[in-house]
Structure 1
Amino acid sequence: MVFPAPQKIEASKYISCKEEPIINLIAPKDIMEKRTAFGSAFSSSGNVVVTAEVIDSREYSYVNEIAKYTKEKYILNITGDESMIEIKACSSSKRGLWYALNTIEKLVEKNSFPIGQIVDYPLFQMRGLIEGFYGNPWSFSARRELIALASRNNMNTYFYAPKDDSYHRRRWRELYPEEELSQLADLVKFTDDVCMDFHYCIAPGLSMCYSSEDDFEYLKKKTEQLYSIGIRKFGLLLDDIPEKLAHEDDAKLYGETVNAHIDLINRYYNYLLELDGSIELTICPTQYHGKGNEYYISKLGQAIPPMVNIFWTGLDICSREITTYEAIRFIDNTKHMPLYWDNYPVNDAEMMNEMHIGPLIGREKDLYKVSRGLIANCMEYAQCTKIPLMTIADYLWNPEKYDSDKSFMNAIEANIEEEGREHFVIFADHLKTSCLKDNNSYIMEQSLSKAAAMLSGGDFLGAFAEVEAYGEKLFAAAEYLKNKNDGIYAELKRWKDKFIFCAEIFEQAVEFMNSGDEEVGKKIAEMNKKYNSEATVLTGFAFRAFIELILAGLDI
C-alpha cells in the first residue's frame, strides 16, 4: 500500500521485478538535479524506466470528480513485466511530477507495480506544517529534515513562526544579522527546491503601536529584508497578545482592538501588493478559536480582502474535532474559508508532559470542501514530530481514504528500525494522551479488560495467563528501550524512563498474582506512589485500575 493513498488505481494485476528495482529517470534536467540532491537514486541501466513530462492540458490539471483545477494532479501509466517496468508520468507542472516521483519511489521500495493507471491529486489545497510552538526552535538541519519529510509525503507548505526566534516576535523591529539571514536564505532555497512553499511569519503584536508610522516603517523594512532572500509569502501573526490596546494613541484612534487590526492588515497587504503583485498574506487573528460567529472575528473577516488567508484553530485552541459545520459557520460570518492552524501534535505550555505521537483523528473527511487547507503546528521534538506529521500528510492528500491506524503503522515503519517496531508499538500505545482524546493505552486496556472479565467469572488461571502474556510484550519492549538513546529515543527519554518503570511495576504485579506475597504488594504500592508522582504523562486508566485491583484488600 502506498501512502498517501492515491485517489484512483486501475490495475489489471500487480508485478514485482525479478531483480532489485532501480529507476532509470528520463525527465527535465532541473527535476533530475533536484531529485538527486533530494536523495533519489537513478541509474541509466535501471529496470524501472520512468519518462516524466510536463504537459499543459485539461487531462493533467482538471479533476472532473470534484470539478477542480489543480496544478498538482499527475497520471502514471504503467506497463511491463518482471524484467522491465515502464512508467509514463505526466502532470501540468513540475510540482505534480514531483509528487508522481514520490509515488514511483514508494512503488519501487515495495517492489509492487500496478499494471495500469494511477490518477492522483490532492483534496486539500494547502497542506503543511508550521513551526509555531513555544520552546526551543528547531535547528536548521532539523527544519530541512522535516521539510524534506513533508515534501516526500506530498505536503506543499511550511510556515516559519518559532515563538522563541526573537527576530520573529520579541525583536520584530530588528533586521536579521547577516549570519542568521544567510541561514534563512538557505532554508528558503531548500524549501523551494523540494517543491514546498515557504511562508515567513512576523509577530509584532506584543509591542507594536498600530497608529505609529515609525512602527509601520519597521515592518516594511523587515519585510523588504526578507523579500530580498526570496520570500514571497508572508504571515502576520496577532495571536497570544493582550486583547485591549496597550498604547494610548491607538485607543484614541481606533477605539477597539479589532479596528486597529483591520487597519494594520489592510495597510500591510496593500504594501505587499505594491512590492510584488504575486505576494500572498496569511494572518492569525487575536481571536483564533471559537464558533466563528463572534464579534471580533466576524468584523475582522468581513473588513479584510478575501485573498488574505485567516488562520483558525477550530472551536478550541487545541480542538478535539474539526467539522464542516463549524467551517461553514466561519465562512458565513467572516466571508473567508478558514485556513486551519491545527494545534496537533504540538505539546507546549500546559501539555509539556504529554508526548503526542499518535495519528491524526477527529477531522472530518470532507473538510477540504470548506477550508483553504490545514497546517499542523508541530512539537519542539523534531524526530517525534515525524510520526504524527506523516499521518497528517496522508489525511490532507486523501481524507476520503484516510485510515488512521494504517497510516500510523506506516509512519512507524518509516521512522523506527525494523527490529524495534513491535516494541515501539507497545511503547507508543501509551503516548496518545492529547486534545484528540484518542484511546490511550488501548492495547493494554484490551488485554487487562479481558483478564478482568475472566477473573469476575472465576477463571483465575485464564486471567493470569492473559496478564502474563501482555506482560511479556511489555517487558520485552522495556528491555529493548533501555539500550536506545539516540535520535527519536533521546527526545523520548522522559517517557521512555517512565515506561521502563511501568514495566517494573507490572512485573511485580504479575509476581504478586502468582505468589500473593504481601511484601510484594507493599513494594508495588510504594513503586506506584512514586510512579504517580512523576508528572510525565504515560499510561491511561487501564494501568491505574489494574494496580488498584491488585492492591485491593491489602492493608496498605
Structure 2
Amino acid sequence: MELRDLSKMQIRADVMMILQQLSVYDEVPKALQNKCLTNLNTIKNKDYVLEILVKEFAKADYNKGQIMVHFLSELGTLDKLKAPLWSYIKDPKMPDLVKDLSGIILRNLGDDSDPEKFLSYLDNPKDVIDKETKKILEMAVVNPEAQIDFMDFLFSLPESEQIVLINSLKGDYPDEYLANILITTLDSQPSDKLEEILIEALGETKSQLSVPVLTRLMESGKTEYAKKLARKSLNMLKLAGINIQNYVEDKRGYPICQISKIHECYTNIVDGAGSQGIIISRIKDNKDILMFSVVVSDQDGIVGCFGFNGISEEDFGRIILRFNEESSRVSVSPEYCKYILAKAEKINEITKNSVPYEYMAWKSLLYDINELEPIENEVIKWSNPDCIIQGNTLYKHHDFQHWFLDDTDHPLVKEVLDNIIQNTLEKKQYFIKNIEEYLGMLEGEITGLITGVFDENWREIYKNRLINVAYLLDCQGLDNFKKIAGSVALSLNPECNYPVEESPFIRELFRKTICEGFLRYQHNIEQQQKSANLVSSVAKKVREFNNIPKTDITKQGLSDIIDILYDNWQKY
C-alpha cells in the first residue's frame, strides 16, 4: 500500500471530511467504514491522524462515538492511546459517555487495568452500567452477535454468579428486550438451577414472547419442578393481561427480518459421513450483510455455528469463495436451509446433543422463511428402477470420492479390513500373480460386509443422505446424477425389496472403503518408517532390551496391491 505524505492541513481536511461524510448515517454501511479506514491507513503521518481523532472523540455523541471507537481501535496502539484516553477518564469535566467509550477502546487494545479503577472515575457508574446493559439488550433484538456476547459472558461465570446476573436484570429493563435474551439463554440448555431462574424471570417479563417457550417447557422441562415453574410463570403472565391461549409461535426473529431481506444461501453436497455446511445471509438497505454458517450432521444434528452481523458484500464474497473448497458449492433456497436445520434440531433433541447457543441466536434470521415440503416428495418423481443399476456411476461426481466408511464407523468394518490387510500381506506375491482370484475374494468380503453392516438403520441413513444429495444435484442442474441418486435412495426402502448387497452403488461404496483402508495402512507404515529412520539407534536398543524381533517395515508396503485395486476398481 502506497502511503500519502500529506501536510498537517491536508491530513486534518481528510479526517474531518470522512467524519462529516459518516455523520449523515444512522447506521454506517460496513463497506463505507472499510473504505474510510483504508483511506486513513494510507496517510503516512499516522500519529497526527490519531491526534485529530482523539480530539474529535472528546466531542462525540453516542452514534459518532461508535465510529470513533472503531477507527481508534483499528488505527491506534495501546502505547499511543493509553495516555490521552486515561486523561479523558480521569478528567472530572469529561462526560461519562466519553469515559465509557474510552474504556472500550482501551480494552480493545489490551489494557488490563482493574475495572473498579475505571468505575471510580465515573460520575454515575450505576447509570452508565444500566445504560450499557439496556443498549446491549436492545441491540440483541436485531444483532445475534450481541446475544452471543452476553451468553459468552454468562456461561463463563460460575453457576452462582450466573444466577445473580439474571436476577439483577429482572424488572429494570424493557420486557421485550429482556424476554428476547432470556429465551435464547433458556434454549441454550443451561444447568437445571439456572433453567429454573430463567423460567421464573420470564414470568415477570409481561411479554408475549415468553408464552411459546413456557408452554413448551410445561411439557419438556428438565425436571418436574421446572415444569411446575413454567405453569406458574404462564399464570403470572395471564394475570398481567397476556393472552396465553391464542399466541403466535416464537416471534424473536421479527425485528431483524423487518430491517433486512433474504440475500444468498449456499450449501455443499453432503459428504460420506453425513456432514453438510450451510450459509444463510440477509442484506440491509445500507447493503450490510448479516450471515451465519452452520455445520450439520445427519447423525449428530447441529454441530457448530458462527456468524457476522455486519460485513460488506466484498467480504461476504470472499467468505463464499472459501466455503467448502473441497466440495461443490450449491446455491439453494432459504426454504431448503430452514428444512435441513429443522431436521437437524430434531436430531439434537433425539440424541440429547446440546445445540450451540450461537445457533440459537442466529436462527432468528430465518424467522420469515417458510419451511420446504419434505424433499422426498420431489425425489420420488425422479426415481426409475432402471437407474439403480447405474448407481456406481455416481462416483464420477467428484464429491462422491469422500463417500466411504472408515474403521470407526462400524465394528465389522474394522474387523474385516484388518483381516483383508493381514491376508493380503501374507499372500501378497500370490495375489499379485492371480489378480482375478484376489478381486473375487474381495468381492465376497464386500458381500459379507454389506449384509453385516447395512441393517434397517443403516439403510435409512443412506436413503435420507442420498435423497438430500439428489435434491442438491437437481439444484445444480445435473439431471442424470439426480435421477440415479434418487433411484438408489428409494431402492433402500425395505418395501422396495431390492437386495442391498446387489446395489452397484453400495458395492462401489465398499470397494472405496477397502481402497481407503489400504491407503490408511500404507500411510501408517510410511510414518513408522520415517520414525524408524529418525530413531533407529534408539529403536535398536529398545528391541534388544525387550527382546523384540525386528520387523522389516519396507516389506509390508502395499503399493502394488493398491495399484491393482485402483486399476480395476477406481475407474472414476
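Every number here is computed from the coordinates shown, using simple stated rules; none is lab data. Since this is a predicted model, take the numbers as computed values, not measurements. Cβ atoms are built from the backbone, for glycine too; each structure is taken alone.
Quick rundown of the values:
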item: Ranking 1, 2 by distance in nm of label points 7 Å out along Cα→Cβ at positions 244 and 444, the structure that comes out highest; result: 2
item: Which entry (1, 2) yields the derived value 80, 72, 46 for Cα extents along the principal axes in Å; result: 1
item: Parent structure of the calculated result 2.1, given that distance in nm of label points 7 Å out along Cα→Cβ at positions 196 and 380 is the read-out and 1, 2 the choices; result: 1
item: Origin of the value 3.1, where distance in nm of label points 7 Å out along Cα→Cβ at positions 116 and 436 was derived from one of 1, 2; result: 1
item: Computed -19500 for helix-only ellipticity at 222 nm (-39500 (n - 2.57) for each DSSP H run of 4 or more, over all residues; to 500) - originating structure among 1, 2; result: 2
